Structure P
């Protein structure tokens, strides 16, 4: 009841100001964040309330109650591709992100209704997924509620909620391997074969190293003096357990990189040599 009254008062105040043609900034600013993820993107739009000396969790936002996860309208999350949240698959689409804070666990809710004010009309029947995560304490204190992405690589990372001394991290994953492999197979039938990118992808995802090596050999035929090609060939050979051949490739890559004074590939080819057990001067 208190929340409804507060909402009515706020709406009345805003409507009064609009009637007077007075423009003021939102008390809780809106932020849009976009993260390239897998083969697509994740977009989040949310309101960012400030602490302003208040105690938030288990006070302003009580434990065990559905929260809009921000301010003003419910937080919106848009997925261009299927994303897995803590093992729960969510198809492409636009959703609301709700949470139920707790001292020892939070419930994360992804709901089908994306356009709604706060959590006043939240309907559990519209939930796509619900799952629990454990919060943890952070320091220093976060004054403004923050949603951010962290530890993001090609197909996994974390979506984090931060406020006050509380943090929640949600593991996210994009299941893209099958699509990428199918795409590689299709492109290999054409004239512009993606040998280099395909070989690196196979290396990073522990796929068929024989294929990866064959593809990198094709690149080497076209670019025999490329230190990056020698480096990746060495990496692939090292993963295959062929240290002798890996050393041979990396030594050539190191020599070429030194001639070009390319510090990055001097270091990278040297790393391969050391990992293969070769004594670098």
Structure Q
């Protein structure tokens, strides 16, 4: 076999075992944020990872405790001298076989890079558009953080080619479910809505934390329901959440311009929660 650079990797006919995450997208991941040497909301990430592995019938090693994985992540960031970092923990099925793996054992990879300290809502231009070429199916696999991300990647290329900062993905019912890299919230007056996980969106950790804040804030009404593309231009605000950026306000969708008052207020509460728990 010859690689892209023309180097001989192995003789033809040899038994070559490659990572199943590469061969079949047989891997799951968690994107985490480390702040001042502490992993934000790590219990939430850990239990989501364990649930995802069980759904995909991956064998969970006995040593895969919360304390062990936390230690391995911080060992990585410390080795890179990063007190504030974006970390990706990828767990792959470490098995022979093709579509039917011969065993369910797993391995993992940790990658870390520098990240900003606390969350801030970037108020520069952030225009989005619907991505209609491919849809997200309404089933459990769509809600999991797996390495199968071709719809997101294709949407990202579409956004770049058309000078959008992001795209909104739709499901088979033509309802809006999320952005390329995070969950979507729609604000109208004092009502804040987000699509349900049953519509096919990711069950984001930042999504969970923002929902908790909304429910505790007097004067706000939270709705978890399907979101039609037609209501986007009627909204006062649109914002996107993920664990790395926190909240990102959308400034424009087609001809509609949006404010960011609610998003900024929620972000202050999120940062306050992080400081209190640190």
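No value in this document is a laboratory result; all are computed from the given coordinates. Remember, predicted model here, so these are calculated numbers, not experimental data. Cβ atoms are built from the backbone, for glycine too; each structure is taken alone.
Source structure of the calculated read-out (helix-only ellipticity at 222 nm (-39500 (n - 2.57) for each DSSP H run of 4 or more, over all residues; to 500), -8500) within P, Q: Q. Of structures P, Q, the largest value of mean count of other Cβ atoms within 10 Å over residues 48-55 belongs to Q. A value of 19.0 was derived for mean count of other Cβ atoms within 10 Å over residues 32-39; which structure in P, Q was it taken from? Source structure for this number: Q. Assign the value 34, 24, 18, calculated as semi-axes √(5λ) of the Cα gyration tensor in Å, to the correct structure from P, Q. Value 34, 24, 18 for semi-axes √(5λ) of the Cα gyration tensor in Å corresponds to Q out of P, Q.
Please state which of the structures P, Q yields 0.4 when distance in nm of label points 7 Å out along Cα→Cβ at positions 168 and 184 is computed from it. That value comes from structure Q. For the structures shown (P, Q), relative contact order in percent (Cα under 8 Å, 6 or more apart) is largest in Q.
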